[in-house]
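Read through the structures below before going on.
Any read-out appearing in this document is the output of simple, stated calculations on the displayed coordinates, not a laboratory observation. Computed from a predicted structure; not experimentally measured. Cβ atoms are built from the backbone, for glycine too; each structure is taken alone.
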Structure 1
Amino acid sequence: MGIFEAVVLAIVEGLTEFLPVSSTGHMVLASSAMGIANNDFVKMFTVAIQFGAILSVLVLYWKRFFQSIDFYFKLGLAFIPAAIFGFLLNDYIDAMLENALVVAITLLLGGLVLLFVDKWFAKTETSGARDVEYKNAFFIGLFQVIAMIPGVSRSAATIIGGLTQKLNRTTAAEFSFFLAVPTMLAATGYKMLKYHLKIGFNSSDISILLIGNVVAFVVAIIAIKAFIGFLTKYGFKLFGWYRIIVGAAILILYAMGYQLQII
């Protein structure tokens, strides 16, 4: 993988990580379209550049990470379900990543759900809670487990999880961003360690990782700011239609006989 491919994947990561459209689905589809999906380094890279996206959350919301010790306990509680199921089901998750139909179907079904989310949780936007309690955090963490299925979208699952806990859209979205920090940091560390033990890093690998993370960081900052404003004003419906279009397009290509092996 060269610098051009790394920048393209980093832009995709930065744009989609915090949107309810599935960054994993878009990353694996982008790497497949460029013909580099079978590369071990690419598989690791698509996870490792999440670190850049993590930094964008820390920069934009740095004050919130110093507000109280309870904040970290709540994040830890929400992180536990994904940590347990991620460890136990890692091989199954990797297997699902190899199936384009899984990504297509989950994009499509998730899009259908997003079309109705605003109607289902209309009351929470005006009367929803602005503070996340421990019970809320744990249930949002359970919803994050669903996002281990490629194409579901961690952001969509956790935001909807927050809405089910009667949080307003902004509070649910921001907690989703915060929860991404320990979740993505753990995933990044695990993938990088696994790659290091299996293959090992060289100077070129490190340079490409640095470039990818810088690009993902900058793009993610822009995406987060734009998403909060858009979500507050317009809701989820547009993201739902986008997911449906992408998922349907993949299914059509598959039906036409195109080889859509993702990884």
Structure 2
Amino acid sequence: MSALLRRPKLIATDLDGTIVSHYGEITQRTKSAFFAAHEAGIEIFYVTGRPPRWMKEIAAAFPFGSSILGNGAQLYDIHKDKVLEEWLMPKEAQVETVNRLRLAIPTISFAVEKHNYFHREKAYVPRWDVGQDNVGVHDIFEVVDGPATKMLARCSDQELTSDEMLEIAKRELEGIATVTHSNPHDSLLEINGHGVSKGATLALIAARHGITAEETVTFGDNPNDFTMLAWAGRSWAMSDGHPDGKLHAKSIAEPCVEDGVAKVIEELLGLPK
């Protein structure tokens, strides 16, 4: 029997907008579905753009599973609060990224994630890490002094949408960095080292477990999820996510607020092993 007709060996899911609602909660039905999958012997991976400091509530909700953070930049043990392996963005790539994007998008500003800390330019208006870096620097090159988990680039005046920024940045950074976004409304890009993505790291870690793409199920809602949706043999884009999700996923799940992922997992657990 084809692996696609059997219960998966690995479930990899995005968090925000996929199993974590916009108000920050995970429903009991979603928790129960993941607990049942874990008890059935299925590997669980939380694959997100988040940094380690944002994973405490996930570790509290799920006493099992592994994490891939920073859009593929880190393999992280959420229960021991320990980064196990990293795929960082070299300093030279950061410098080239800033120089190219400043020319292409003059109103752009930058931030850098490194060593679980967030550094930003004064012009970069943070949305989630308010208070993490209250001072900021005049020029991001003041803190670009070594490899980074990822860079962030924002048009704080929202002159361009995230999708418009992404189109420009993909062209400008080809062969230099991997660029994506996780929110079409924030005029925000997330930039990793060249070749680093959720899909690439998930494929690498799955192979270490002896698990193939056909034995893997993935869920996601935005462009930073598209690589893992495309890689997995079975994948679901959230129906209320980015409209291009359907171009990369094999199926569409109901929205997060309607427990779309939980409903799919419940069906998958009914399949033969």
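Looking at mean count of other Cβ atoms within 10 Å over residues 69-76 for structures 1, 2, the greatest value goes to 2.
Assuming 14.1 is mean count of other Cβ atoms within 10 Å over residues 77-84 as calculated from a single structure, say which of 1, 2 it is. Let's see the in-between values first.
On the way: 1: 18.9; 2: 14.1.
Source structure for this number: 2.
When FRET efficiency 1/(1 + (r/R0)^6) of positions 29 and 109 (r between Cβ atoms, R0 = 41 Å, to 0.05) is computed for each of 1, 2, the one that comes out at 1.00 is 1. Identify the structure, out of 1, 2, from whose coordinates relative contact order in percent (Cα under 8 Å, 6 or more apart) was calculated to give 40. Computing relative contact order in percent (Cα under 8 Å, 6 or more apart) on every structure in 1, 2 gives 40 only for 1.
Where is mean count of other Cβ atoms within 10 Å over residues 61-68 largest, in which of 1, 2? Could the numbers behind the result be given before it?
Numbers: 1: 10.9; 2: 19.0.
Sorting by mean count of other Cβ atoms within 10 Å over residues 61-68 in descending order puts 2 first.
Computing mean projected area of the Cα convex hull in nm², for residues 13-92 alone across structures 1, 2 gives 5.7 for structure 2.
Ranked by Cα Rg over 2.2 N^0.38 Å, for residues 101-252 alone, which of 1, 2 sits at the highest value? Intermediate results must be reported in sequence, preceding the final value.
Numbers: 1: 1.17; 2: 1.11.
Largest value of Cα Rg over 2.2 N^0.38 Å, for residues 101-252 alone: 1.
For the structures shown (1, 2), distance in nm of label points 7 Å out along Cα→Cβ at positions 181 and 197 is largest in 1. Here helix-only ellipticity at 222 nm (-39500 (n - 2.57) for each DSSP H run of 4 or more, over all residues; to 500) was derived from just one of the structures 1, 2, and that gives -7500; the source is 2.
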